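What follows are several structures.
Rule-based calculations on the coordinates, nothing more; no lab input. Bear in mind that the values here come from a model prediction, so they are computed numbers and not experimental data.
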Structure P
Amino acid sequence: MAHVVQIGVPLNRVEGDLDLRVELTDGVVTEAWCSGTMYRGFERMMVGRDALDGLVITPRICGMCTTAHLTAAVTALEHLGGITPPPDALRLRNVALMVEDLQNDLRHGFLMYAGDLANPRWSAEPFYPEAQRRFAPFAGETVIEVLRETKHVLEVVAILGGQWPHSSFMVPGGVVSAPGSAELVQCRLLVHAFRQWYEQRILGCSLERWQDVRSADDLDAWLDESPHHGDGAIGFWLRCARAIGLDRLGAGHGNYLSYGGFPVPDDSAVRGLGGGSSFIPAGFASGDHVRALDEASIAEDIASSWYDDGPEPRHPSQGKTKPYATGHEGARYSWAKAPRYAGLSAETGPLAEMVMGANPLITDLLAASGPSALTRQLARLVRPAVLLPAIETWLAELRGDARCYERPELPVEGEGRGLVAAARGALGHWIRVAEGRLTAYQIITPTGWHAGPRDAGGQRGYTEEALIGTPVADPDNPVELGHVVRSFDHCMVCTVHLVRSGQRDRTIRFGLAP
């Protein structure tokens, strides 16, 4: 007879809070439900406000993706007005957003994710003492370094945008001020110092050497080539991840979505990864079949959500975000909606972006063993190696007399959308304006794509699907669930609570100090 156990794992700070409930059959996850437990209501908050208010309010949606929300808000207004900012304004915007991505990728990778390797679950593994030394939260050598270095590189955003987080330096038509020569030199020095640290301590090699790692075999050869490679933060993490089988966990549906991001100015030496007008290509892929993005194929399903937006999935431009919860409907279990692309649940973020850009290493790993928590997280840890050369080039192309703003004529009515590549993936803002005021504002975050619930057809959300088949050795310390869930970077910290029979009876700390 099969032994069935249900456990609940509320995960806090996931664009609010995320409650995870799984069903274990003989120690393996056979069902999973992700429930967003906090209603925030930013979409309703925006209705009736001046069209420009989104530039101030929406960056407050998240304290880590603040520049991404600002970019989406200003892009939506520019789409509404058919406005194209000057090339130097695009460079400044791109640099600020990419730097925000750098800090997010490494803070998530080594503060939020790698800390689970120091969990007592792995105390019998040979790597455990070293994992504690490097990754123990608040105390690990790598953790402290990442905090220090990402703090320094974020000064670039503060220089260009006046502050971080919650800057509002982007406006329709460009940015509010042009940096002087001294400020640009300071930005270049900060990025250069960050690159040196990333190469020496995280990669263990130069960016140029890493670009030659183009296949699974190349990756194995690179690990063995030099002690610096295998002992760098990524090399050590990779060896640990393989030892505990992260390459066999967290597959998901195998669908990938990217809105694209970082428009490339015509006069720039930077080239888009897919050869297009944006550095990050847009597209949708199911398996290895990549096709162009069709924005009209995006919709949100509320069959399992506490909203009353109508019975059919809606395109976000027609969304309402009308909260509705009686507490007596078992079919509804989340404040998150269920975003779908052509009816399919999709993954977004670094892995999806590398699929669209045909990154040779990532595509070879996917072809060899399919999607996994390991490949997903590896894509995030090495994304700085992709972004840093573009950041350096755009900063070098900027001069102290940069032209960063052209006054636009902003229409008083119409519709617009802002689709950007945020740190966690595809972020979209959809707006409608009448008489200069917002009559509708809808937002789909990357966490919405990943942590959304089932749709009307019963299709699981992406994280729900990724958890199916995950073995859990100890339900009192289900660290394996954390390995899968955290690989999506759900904007969370590491504290995880365990619930039995509706009662929270203990706290499980995945990698946190006792």
Structure Q
Amino acid sequence: MESAHKITKGNGRPAFLNKYQPKTTYTGATIREVPWTLPYWTQSLCPECRKVIKARKFIEGSHVYMEKKCVEHGTFKELISPDAGFYMRLFTTRYGDGRGYSNPLVTTAKVCPEDCGICNMHHSHTCMANIDLTSRCDMTCPVCYANANCGAVIEPSYEQIVEMMKILRNRKPVPVKVVQFSGGEPTCHPRFLDIVRKAKDLGFSQIQIAHNGKNMSDIDFARSAAEAGLHTLYLQFDGLTKDVHLAMRAEDILEIKLKAVEVCRETGLKIVLVPTIIKGVNDDQVGEIVKFACENADVVTGVSFQPVCFTGRISEKDRLNKRYTITHLAKDIAAQTDNLMPLENWFPLSATEPFSRLSEAVTGKSSFMVSCHPDCGAGGYLFVEPKNKKEIKPLTSFFNLESALAEIQILAEKISERKNSWWNKQARRLGFAKTSAYWQGLRALKVIRKYFNSSKAPAGLTFQRLLGVVDGYRDTKRGREPDATKTKSYNTIFVAAMHFQDVYNYDIERVKRCIIHHAAPDGKMYPFCSFNSGPYHRSKIQA
């Protein structure tokens, strides 16, 4: 067995990070770059007393672990990944950190994650914000982290929710663009439709709900929500058999969820399937869930798997037996789908950063950027032939994504440097800035074309339609039409996993880079993993 002290390297640190790895947040807090090798030291929490303690991530044999010791409660060892090679590839595919917000809501924070809110120490801006509309729910799911339906009803008023949304839209330099209403069951709020309308009025480009499927299986209600501005359902979808839903949700709700899919198809709403995965309960269904998504690619845009988080006291033996990681998921999907989604098609969520850097270089404006920790999430795209949905290919089978990302990042750096050249200054002075941006955009298109292999692409996927897919993530009205040829797009499924933390695998470096934030009635914003685990800001606020 390999020593837990042996230094293990993944991808080398690229030279372009000398420019793109910031030293401080916008407000001056120090950013510590996550090391590129294992083992490395970080900070975590004692699962018993919640004190901040040192922790070490290391490789032992073929597995990656975290180990930490509290002087009062002893040593804790936690599995991070059962495949060190796969883990290190994701861990070291990085393009630099973000710098947070120039107007954080807490400006004097010194201790993470206690001084939360969103604070001057936070490294990433919000990519998706959650607002809990109510603690009421029409279900009592055993796996609910929100503890819905327990105790007194907690339900912000319409006016409070509007204030929370305004706080999100007022963040600088990148206002929050995507909001997801959650709960409880958000559709139980008496002013749900009014809230959706207001979100649209405030300028959110995508409005989502975390939903169990019940109310959206009613076509009249769904049509009203779509007309109000709702775009996407994050639909709980734990499997395709009755026993799984009984175990996970305490009732057989599969047929209602299937009906909700049909209703969304008719009303034009889009769906992201959100399965909570528990080892030994429904991990044998991850492949079937991906296949179901592909079969319904005209209405389903992605699958966001969420390995279950442990709450309460759980012995090390039970944790190691039940722990389900992104690595487990990637391997299970490959095995259960005859390698439809191969391991090499998985990239960390932050792999999109080079395109954001390019946008910033061309426009001179701060761009929406996914800059979370590589342990937070990973995924990849499947392209589904729109007409018969039979031909399905992973992106990396016809597009060299890894090489393209590196070249796009380098191009962004070159454009940034040339924007300050004498020629570019003269072009802007003479009013040719748009022309300059046009030519810089063409250079980026050449990079994308260079790595696109049309002979290996699925039927009908031309270079033009590939660009339509990319544009579809900016223009949410594009790309999911019954006839994708007319929209110059193509049906895709983003298969991904977000592995939210619990007190056993807690890494404060992840918290500082969190991109999913909860807006709360106290006027603050909290990273998902400090709101729902760790110090549990949720329970403090609700109390």
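Source structure of the calculated read-out (relative contact order in percent (Cα under 8 Å, 6 or more apart), 26) within P, Q: P. Which structure, out of P, Q, was semi-axes √(5λ) of the Cα gyration tensor in Å derived from, given a value of 34, 30, 20? Of the options listed, only P reproduces it.
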